[in-house]
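The numbers here are math on the coordinates, done by the rules we state, and not lab data. None of the values given here were measured: they were computed from a predicted structure. Cβ atoms are built from the backbone, for glycine too; each structure is taken alone.
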Structure P
């Protein structure tokens, strides 16, 4: 299996991922939180978030992030592959993007696709590390 396919097998579709941002160069402490992600065949990921969240203030100052995704479900899956992606982040706040990404599961967090707090983070990787069986493979031409 090609490396891109192995990566997509881990991060494609809906996952729970650990996502880190950094406020700015003067305060370079990472802040990590769990987020629901959707991974796409081009190896990008999207995350719905609140416009007023701490991560959004970080992204305005530093539009880069790091995300780690594992496709295991519980501790018995500890040896399953995982990926770590360094990404550029674009904020999508237009009506078309918000409507296309909208899912009823988001109703727990937003009143609808026209909720002014609802925005989408579009994560475009520039480096991906794939870990499996104690070995790492790196993809840099994405």
Structure Q
């Protein structure tokens, strides 16, 4: 009887071992898939980090470009303000020159009238002088 029980236990142990083998096989496959997926996840994570770093560098470059554009805009605005002041100064000088030209023209006309008057007076004096000479 003990021998029968030992045989039955051996048979059940053999059956249990045969039943456990497919479970172990599935466990091994699942573990291998998990390891493979973990490696793929790590690769994707590295690629994602590289993409984030690249985007960060791009944003940094864009920010630097915007800073340069802003600085240039300030310089352009300053130059335009200076040019506006120069244009205003030139306009005022042109107006002064125009006023001086008008004054010169008026004085030239006055000089001409005076000259004509003197010419008439000289003519009158000549006529008087001729009368005295006769």
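Can you say which of P, Q returns -4500 when helix-only ellipticity at 222 nm (-39500 (n - 2.57) for each DSSP H run of 4 or more, over all residues; to 500) is computed?
Matching structure: P.
When you work out mean count of other Cβ atoms within 10 Å over residues 42-49 for each of the structures P, Q, which one comes out largest?
P
Work out FRET efficiency 1/(1 + (r/R0)^6) of positions 2 and 98 (r between Cβ atoms, R0 = 35 Å, to 0.05) for each of structures P, Q, then name the structure with the largest result.
Between P, Q, the highest calculated value is found for P.
Here FRET efficiency 1/(1 + (r/R0)^6) of positions 34 and 114 (r between Cβ atoms, R0 = 25 Å, to 0.05) was calculated and came to 0.40; which of the structures P, Q was it taken from?
Derived from the structure labelled P.
Identify the structure, out of P, Q, from whose coordinates distance in nm of label points 7 Å out along Cα→Cβ at positions 18 and 106 was calculated to give 2.7.
P
With Cα extents along the principal axes in Å coming out at 193, 14, 11, pick the structure among P, Q it was computed from.
Q
Taking mean count of other Cβ atoms within 10 Å over residues 58-65 for each of P, Q, which is largest?
Largest one: structure P.
For structures P, Q, calculate distance in nm of label points 7 Å out along Cα→Cβ at positions 82 and 122 and state which one comes out highest.
Going through P, Q one by one, distance in nm of label points 7 Å out along Cα→Cβ at positions 82 and 122 is largest in Q.
Of the structures P, Q, report the one carrying the highest value of FRET efficiency 1/(1 + (r/R0)^6) of positions 10 and 50 (r between Cβ atoms, R0 = 35 Å, to 0.05).
Largest value of FRET efficiency 1/(1 + (r/R0)^6) of positions 10 and 50 (r between Cβ atoms, R0 = 35 Å, to 0.05): P.
Match the computed value 46, 4, 4 of semi-axes √(5λ) of the Cα gyration tensor in Å, for residues 26-73 alone to one of the structures P, Q, and report its label.
Attributed to the structure labelled Q.
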